[in-house]
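Asks: The next part holds the structures, each set out as C-alpha cells.
Bear in mind that the values in this text are calculations on the coordinates, not laboratory data. Please read these numbers as outputs of a predicted model, since none were measured by experiment. Cβ atoms are built from the backbone, for glycine too; each structure is taken alone.
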Structure 1
Amino acid sequence: MMQILFVDDDRQYCLDIKKYLEKKNKYQVTVAFDGEEAKYYLEKANYGIIFFDCDMPRLSGVDLIRIIKKENPQAVLIMVSGYSGIKEDFAKIAGIDVFLRKPFPLKEIDNLISKYGSKRTT
C-alpha cells in the first residue's frame, strides 16, 4: 500500500483529502498541519508521494524541501499553493516534481497518483 503524506495548515482541507484517498483503500495517508509536524513524520516513515503547501507556520514548504530530499529522497514532491505569486518555474527549480495551484479538483490528485505512484512506491 502506498504511503502518502499531505501537509497543509488548513486542517479541514487535509482531513477531507485524507478521507477521499482512504476511501479508495489503496493508500495510507498521513496528514500534517505544519512543516515541523511533517518533519516529524518524515523521520518515521518513507512516503511515495508528498503533497505540501508552500506557505505554512513553523516551517515553510520551501524549507521542507531540503528535509524531504534528505529523509525521503525517492518521494515524488507535489507543491500546492493558492498564491498567484508563486510560479511553476520556481517549483521546478526548487526540485519539485509537480506544482499544483489551489483550488484543484480532487480528480487531479487521482491523476497525479496514477502518473507518479507506480514510479516511486514504498
Structure 2
Amino acid sequence: MSKVNFREKLSKFSEQWTPKVIAEMNEYQFKLVKIEGEFVWHEHPDTDEAFIVIEGSMRIDFDDGSTVELDEGEMYVVPRGVRHRPCAESECRVMLVEPRGVVNTGEADSELTAPNDEWV
C-alpha cells in the first residue's frame, strides 16, 4: 500500500453520488465521493456510516426533522438504522468510512444506487 493523496484521487472522476474506494483497513473501506443536491432518504440497518468533509459543506437531514451541518474538516457518524439524507447546495467532497459491501442507498431502490467496490 502506498500513500493516498485525496486531491489526486478526486481529480480522477467527475460523477456525483458515486463513491470510489481509495483504501481498505480490515473489513472497512475508505471512499471518496462528490455530492451536490439532495440524495435519497435511506438507512443502513447493519452499520454506522461516517461522513468526513474534505472540501465544501453539506448537511444531513434526519426523519425527525433534525439536521447536522458539516463544513471542511468536520465529520459525523450516522448510527446504524437511522434514516437520513445527505445534501449539499454546491459540490462537496466527502470521505465515507464504512464496511466493505455497503450499498450507498442502503435498502432504498433508487436511480442513484452506485456500483459497489469501485476503486479509483
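Asks: Can you tell which of 1, 2 yields 13.1 when mean count of other Cβ atoms within 10 Å over residues 6-13 is derived from it?
Replies: 2
Asks: Any idea which of 1, 2 comes out highest on relative contact order in percent (Cα under 8 Å, 6 or more apart)?
Replies: On the way: 1: 25; 2: 34.
Answer by largest value of relative contact order in percent (Cα under 8 Å, 6 or more apart): 2.
Asks: Which one of 1, 2 has helix-only ellipticity at 222 nm (-39500 (n - 2.57) for each DSSP H run of 4 or more, over all residues; to 500), as calculated from the coordinates, equal to -1000? All intermediate terms of the calculation are to be shown ahead of the outcome.
Replies: Working: 1: -12000; 2: -1000.
Of the options listed, only 2 reproduces it.
Asks: Shifting gears a bit: Of the structures labelled 1, 2, one was used to calculate distance in nm of label points 7 Å out along Cα→Cβ at positions 46 and 62, giving 2.4. Name it.
Replies: 2
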